[in-house]
Structure P
């Protein structure tokens, strides 16, 4: 059964989309409030302290990226609050930027509400971000090099040329790093390694 006590703040400048998201999540048992730009969203976060934030990126007044940067700078106490981007920007560069800024998830439109609900429940159940980054992970020099170039947007083939090794060797080092960091994807490995200063992109 859904937990109605969990409060979701939806920050979305398109009012029709915002109403749809609020209706869907309300039907699934969440308490939902809406803000229509990043500035309103920041004020709502500081005022309401929601359990999770869903934020668009491309918005007037203050973008989702700017909002997350401001939130982290102004209010470190919100580090434990899950922050999920929900956006039409589906390209890899924007996803990487969002994750590097500290977003917990990056969901693209059109919205699959079953998937969104699963992500929200998973994020609400997780430990705060500050507690899940690996603290004692040691990466090899090659793993650090491969992840660093990956963080700079290079593909495995491009990294192989830069480092003078086979592509499968690059993939091997990145997979090893991913396992050590305890994550499922390359993007998550880059994010965690950057957050814990194992690499400096």
Structure Q
């Protein structure tokens, strides 16, 4: 599957996706409580449910997503907040280096269709983080009870629209060791790594080198 196809998938399901994703994840809420204040990036923001956590505490927030219809759902949800909305490719974020104090990149890296793109995307996250800035990354993992595998693999997961149409979504399901390797290949400094509810998480830190 190509990046163009991934974008087309989320353009197609954006409205229904936004309706079914009302609440922030608890692990993200915990990260936000101690994350640095300042300029915040919600990369692959979806409907903005995690960006909302930062806007509530007064940060300057950038919502970024590859899908413009998805960004519009975030804009609708967050219309009363002071938030910037930008359409970007996760593997080429396009923001200036060393400008983001805190970032969340939740349940999206695994949609990039090749290892090189996933590593490039992680490197881009490191590039935009300031020295001492922190980012939280999550991926779906083989530790989830849905899977009976121990090594990472590619798959598709159905999304069923209200009219019954089934849309395939690409996933790369990570094994924990593979996730660590990709973080290392992207030259990210990992300050914490944990697993929760079938997801691998990493808290990464910027070094200011870009």
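Every number here is computed from the coordinates shown, using simple stated rules; none is lab data. Since the structure is predicted, the reported quantities are computational estimates derived from the model, not experimental observations. Cβ atoms are built from the backbone, for glycine too; each structure is taken alone.
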Have a look at P, Q and say which one yields 15.5 for mean count of other Cβ atoms within 10 Å over residues 81-88, as calculated. Q
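Identify which of structures P, Q gives the largest calculated value of distance in nm of label points 7 Å out along Cα→Cβ at positions 105 and 145. Don't skip to the end; give the middle numbers.
Details: P: 3.7; Q: 3.0.
Of structures P, Q, the maximum of distance in nm of label points 7 Å out along Cα→Cβ at positions 105 and 145 occurs in P.
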Taking P(r) over Cα pairs in 10 Å bins from 0, in percent from the coordinates of each of P, Q, which one would give 9, 36, 40, 14, 1? Q
Read-out helix-only ellipticity at 222 nm (-39500 (n - 2.57) for each DSSP H run of 4 or more, over all residues; to 500), computed value -9500, structure in P, Q: Q
Once relative contact order in percent (Cα under 8 Å, 6 or more apart) is calculated for all of P, Q, which comes out largest? Q
Given a value of 0.90 for FRET efficiency 1/(1 + (r/R0)^6) of positions 97 and 177 (r between Cβ atoms, R0 = 30 Å, to 0.05), point me to the structure among P, Q it was derived from. P
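Taking distance in nm of label points 7 Å out along Cα→Cβ at positions 17 and 49 for each of P, Q, which is largest?
On the way: P: 3.0; Q: 1.3.
Evaluating distance in nm of label points 7 Å out along Cα→Cβ at positions 17 and 49 on every structure, the highest lands on P.
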